[in-house]
Structure I
């Protein structure tokens, strides 16, 4: 295994990422794809890749995966796709595994499957997506189509997207898992207004995963959903870790505090991700990006030390003071 694979790690995001992030990685952008890790290699060498265990199986996965909302919804544009190939290569070189998508995300599932099938050797990734339709047969057809699009023999994780028709779709997923045609089941939300219903489903159903929105600004999940996931033994995937880029607007032009070195933080992107993945209930965060240098920066959040409870409170107090 290369030095990069031993020390790098994984994450991602879109839109405006802040001046500090760009300046940190400026040199990396102009270098060849993998050589570009050198500006932040010291951060990787300070610690092992952060992994988290899926409670229902004991399987460990990297604590940062990759989302695909908007970023992989591209048309048959060779230039755009070639850029995304570089993003994927960076992700896998950093030991990334979990890629999350949805039929709601336009062509994202198909583009992911197409581009991964072009890679040599083809990576063995953790394929996660969602069922987003009404009706039993429509759900089964959608799951079959997602599996085909993402280029896998069977999905690792299928989730009921935003609870849509969950009373019908979830039994289908549970039956598929029982039959061995699906590894894990779950539900998702990205809306605070769904939290009450989401909590009730968590309480009443056997689930391997829940996916929800959580970050240093939007922390409602800490009140009930994250503790409940711990109590019920459910893995947690976090979406919107950068609040669609809005967190970077808060810190734009501001330098990282000196004390962030205590948990090996090199950028604001890592600051936000380390806050999330250091929560004991969180299994994996899935930022989304179409930029190689942002992928490199995000992946570095899984190396080195993580903030403890006292440091997390300090991070929160500082962010709220801005």
Structure II
């Protein structure tokens, strides 16, 4: 029986500019997306017939986190056709005419509804893995054409690494990757609707525009300080206004020593850069102590991980953590 393991890496938006609404209802974006070492484990196995999917709670410390405190994944995604990983398998079967039975097992370490593209990353990992498991021989571009019909972040999650992304997310170009700089993630136990966030952005009297080219230049120069200063997200003000506690924690992360703090995607996850592992460890310890002192209700998830830039849509390459 065939079996294959893939890693679905979480993503950040180092810079995100949101443009006008297109006739199809989507917004034009211009973004620098970046993969993280933190990721979900996707196991694909042959079965007699049909698709079956199981989601299990993973272990962040074994799935790319250097340190972690919190409640882990607050809830599990659906284990049926609503799951993007299931949809990816179905669309691939339809596109190729292959209808083999498939068992998908997902060990979740990426928090849900976090702005980290966990669902899209899982779907992309399924496309990559099945392309190899079933010897389909599809190119990354062909897989992306299937994936973009499911989710706008899937083309990037197929490529992984560091990329300039435009259109509605379907135009992906690899750019100069940064070193594996340490990063702190803080995910509050709140849920942000991406659709509502974009709707709120459309209602702004003065939409926030971001010069993504500044981030491209900073990355090209491998200048951590400038990268930190160029962190920007058109959607951040919308979500921070809806959840004032996020602004509170953004300030705390800055005061704890993060070189720059930004919300990823539509949120609510905040991330901050660190100079090196020692600096990141000190920040993580400070924030962990503050979280415990200020705890009211569910404890937010706090991760210490690193940027990951080795992705090139290598469908024959097996990932770590398997």
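Using mean count of other Cβ atoms within 10 Å over residues 120-127, single out the structure from I, II with the greatest value. Walk me through the intermediate numbers first.
Values: I: 15.0; II: 29.9.
Across I, II, mean count of other Cβ atoms within 10 Å over residues 120-127 peaks for II.
To test your reading of the models, identify which of I, II gives 29 for relative contact order in percent (Cα under 8 Å, 6 or more apart) when calculated.
On the way: I: 29; II: 26.
Attributed to the structure labelled I.
One of I, II was used to compute helix-only ellipticity at 222 nm (-39500 (n - 2.57) for each DSSP H run of 4 or more, over all residues; to 500), and the answer was -11500. Which one was it? Can you show the working numbers first?
On the way: I: -11500; II: -9500.
Derived from the structure labelled I.
Coordinate-derived values only; no laboratory data. Keep in mind it's a predicted model, so treat the numbers as computed, not measured. Cβ atoms are built from the backbone, for glycine too; each structure is taken alone.
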